[in-house]
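Down below are the structures I want you to see.
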Structure I
Amino acid sequence: MSESMKRLVGLLRQLPGVGEKTAQRLVMALLNAGPDFGPALADAVREVAERVRPCGVCGNLTEESPCELCADPRRERGLLCVVERVPDLLAIEASHEYRGLYHVLGGSLSPLDGVGPDELRVEGLLARLPGEVREVILATSASVEGEATALYLKRRLSALGLKVTRIASGIPVGGELEYVDRGTLGRALAGRREL
């Protein structure tokens, strides 16, 4: 393998989920894609790196601030969904079940990793409240860190007199009970609702 190919493999391996073999396959695919594809890909990567930034309001990735979601007058301004990261926001948007606004924290509380409230966008969240917002939906992960973040935020937000809710967790659609772990099954039972 040439030095330039090794360099590209090394750079691709820095991406999440890309190991040595996948990086090599990607390099081969780039070389086989034709002479115009590589420069077009390089231009697209450069453009994203230069133009995409976090929204100054919610933290979503955008080329303009406020982002498309914050600027959309059709969004329900009384609802604010708090997520850890942009991929969480994208997953909720893909469900087409939520039409409110968002706030991206930039992670979750993790004292062992040195991540406290000051390392997250908590103050930015508090600065947006209460205003038009009447309900804050905490959509942090079900991990220990996500739960700790949700509890911390609930304490901070409840003092403002806002309704604070947590997304439900439990059995996935199409899931078989016998294959669901105890923790998930316990949460599903605890979070049951009337039909």
Structure II
Amino acid sequence: MNRLLVSLLFALGLSGAALAEPVKVVMETSKGDIELTLDQDKAPVSVANFLRYVDEGFYDNTIFHRVISGFMIQGGGLTAGMKKKSTHEPIKNEAKNGLKNQRGTIAMARTGDPHSATTQFFINHKDNTNLDYPSFDGWGYTVFGKVSKGMEVVDAIAATPTTMKSGRGDVPVETILIKSIKRVETQK
């Protein structure tokens, strides 16, 4: 960003992040590709966290381990053997960012602690307004992007039969592999 633009933004009380270009990634799965457009403006901490793991190759060969048709598909933290991968420190909850848990959005998964999100994410299979800020616990679940291509892949994953496995419910009978997640290079 040139100095004149930075000065103008500063004079207007805006930051350079307010003009951040959306970042796109492609998630290659065993069911097909899903392109995601990430919202750096409204969820900067969550996007930076997700991209850190993308750039480290963390998501390669993880699985969608929780699938509930008409709700969401969750992945990004377990291997095909249902082993949890080691993560960096949790991030702060950004659910107050105005983004809604609508069909096709991607959000950070977490435990009962609102600030416990690390690597796991879910893609909403339907509008889940009950997960929006303030939700049932005063926090909600942070949306940080949306599916820009490949919603039919999300639908196919959501339609997969599930079972109990390793003490977890809603695990796809067929292993649904996240082969990789990579940034899409933008043309300048």
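Hey, distance in nm of label points 7 Å out along Cα→Cβ at positions 74 and 114 derived from one of I, II reads 1.9; which structure? Going through each structure in turn, the value belongs to II.
In this comparison of I, II, the computed figure -12500 for helix-only ellipticity at 222 nm (-39500 (n - 2.57) for each DSSP H run of 4 or more, over all residues; to 500) is attributed to I. Set I, II, criterion relative contact order in percent (Cα under 8 Å, 6 or more apart): the highest-scoring structure is II.
Using the calculated result 0.99 for Rg/Rh (Cα atoms, Kirkwood Rh), pick out the matching structure from I, II. Value 0.99 for Rg/Rh (Cα atoms, Kirkwood Rh) corresponds to II out of I, II. Ranked by FRET efficiency 1/(1 + (r/R0)^6) of positions 130 and 170 (r between Cβ atoms, R0 = 30 Å, to 0.05), structures I, II are led by II, which has the greatest value.
No value in this document is a laboratory result; all are computed from the given coordinates. Since the structure is predicted, the reported quantities are computational estimates derived from the model, not experimental observations. Cβ atoms are built from the backbone, for glycine too; each structure is taken alone.
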